[in-house]
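Okay, got some structures for you below.
No value in this document is a laboratory result; all are computed from the given coordinates. The structure presented is a predicted model; accordingly, all values stated were derived computationally and were not measured. Cβ atoms are built from the backbone, for glycine too; each structure is taken alone.
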Structure 1
Amino acid sequence: MNTIRSVCVYCGSSPGRGQRYVEAGQILGRSIAQAGLRLIYGGGTKGIMGAVADGAIRGGGKVTGIIPRFLITKEATESALDRLDQLIVTQNMHERKHRMFEESDAFVALPGGIGTVEEIIEIMTWAQLGHHRKPIVFANVDGFWNPMLDLLDHMRAEGFIHTSHLVKPIVVAETEQVVPTILVEAAADGAPAAGVEAVIDKL
């Protein structure tokens with residue numbers, strides 16, 4: 001596992017129903033910034049995506065947005081994109097996902113739709129194949145991911161996750177605890193982030 005310098009957040013480009021998902025995005029973005037980590041995300045400026053970026057920016061953090069060219073007008077506004085430290089425009093979704101993986105040392109899934117599910121499942125697939133050992137976290141806001149977690153348990157029970165020891169996503173109910181949990185997990189795996197204890201105390 002690499003030292004934790006950046007955290008990739010997968011989440012919805014819409015706000016969902018109720019304010020709690022947007023608030024969770026803001027909290028996570030701010031937590032990433034306060035830990036001195038860089039936010040890597042899908043580049044959108046609306047919905048939960050926008051909330052995560054806004055939280056990180058307001059917290060004084062660095063933000064890299066990675067977005068396919070065809071989604072810029074759908075998921076972002078030009079003025080909001082100007083606030084990012086770095087904007088990477090890709091030609092397609094495949095290139096976007098690969099670049100997000102390369103730039104990130106850990107992955108978090110906030111609530112979202114089909115695209116969010118597809119992204120975090122691909123990261124889990126790559127872990128199952130031994131392609132990486134980066135932390136994978138489900139930010140389980142109000143139990144949002146419970147059906148997904150039940151499905152994963154069912155897959156294991158039915159013998160379809162053959163290397164389950166490599167597929168161990170971390171489930172965190174409280175959004176404030178996501179970043180500290182990632183740092184503790186990295187330290188336990190023998191590759192602590194710089195000043196991990198001080199950062200955890202600060203959070």
Structure 2
Amino acid sequence: MSALVFKNRGAILALGALLLVIFGRPALGRALCVGIVLAVLGELLRIWAVGYSGVTTRANHVTAPALVTAGPYAYVRNPLYVGNFVTAAGFTLAFVSGMAAGPAITLAVIVLGLMVVTYAVIIPYEEAFLAHAFGGPFAAYVRAVPRIIPRAPKSPGQGVYRSEVIWRAETRTFVTFAVVLVILAVRLWVQR
């Protein structure tokens with residue numbers, strides 16, 4: 001089950017985006033602006049993490065050629081997922097910015113809840129792989145670095161940032177991000 005969810009994580013999370021596009025109702029204002037800023041900040045965190053972890057983040061199976069504990073991985077064990085969640089929370093806020101509170105909260109809970117459930121399945125699956133692959137060093141990492149809520153690192157960690165992998169690893173993410181922004185703009189323009 002976990003392997004299936006991991007392999008299809010992109011499609012599962014795309015469902016949340018589709019729900020926002022179909023049922024969301026954005027409106028110009030502070031919530032829209034805050035939402036877009038949050039989405040950009042989440043994407044920047046993701047880019048920072050991918051610079052350390054590389055193209056393996058796009059595999060259909062769990063893989064890790066090395067245990068990376070530097071950069072954002074020194075603060076939190078799952079910076080890609082934290083970044084994804086911040087981006088999704090930002091887009092959710094933007095898309096529900098013109099809705100009444102009840103429907104907006106309902107849609108937000110569904111979209112973000114889908115992410116939480118997906119990550120609740122795949123994070124332990126990935127960590128089991130890493131524990132098997134890296135043994136004691138991964139166990140020490142787990143003791144030192146929190147899974148989701150970042151905290152100041154006790155050491156700089158190991159790993160090197162490689163900016164050259166960003167475009168190879170993140171092209172699909174950049175295209176998706178741009179498409180969601182365009183859809184948001186079109187929805188705003190159509191609703192005027």
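Assuming 28, 18, 8 is semi-axes √(5λ) of the Cα gyration tensor in Å, for residues 5-84 alone as calculated from a single structure, say which of 1, 2 it is.
Numbers: 1: 18, 15, 10; 2: 28, 18, 8.
The read-out comes from structure 2.
Going by relative contact order in percent (Cα under 8 Å, 6 or more apart), which of structures 1, 2 comes out largest? Show your work: numbers first, answer last.
Values: 1: 24; 2: 36.
Structure 2 comes out on top.
Could you tell me which structure in 1, 2 was used to calculate mean count of other Cβ atoms within 10 Å over residues 37-44 as 17.2? Numbers along the way, then the final one.
Values: 1: 26.1; 2: 17.2.
Source structure: 2.
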Work out the source of -0.43, -0.61 here, i.e. which of 1, 2 gives that when log10 I(q)/I(0) by the Debye sum over Cα atoms at q = 0.10, 0.12 Å⁻¹ is computed. 2
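Determine which structure produced the value -13000 for helix-only ellipticity at 222 nm (-39500 (n - 2.57) for each DSSP H run of 4 or more, over all residues; to 500), calculated from the coordinates; the candidates are 1, 2.
Values: 1: -13000; 2: -24500.
Structure 1 accounts for this read-out.
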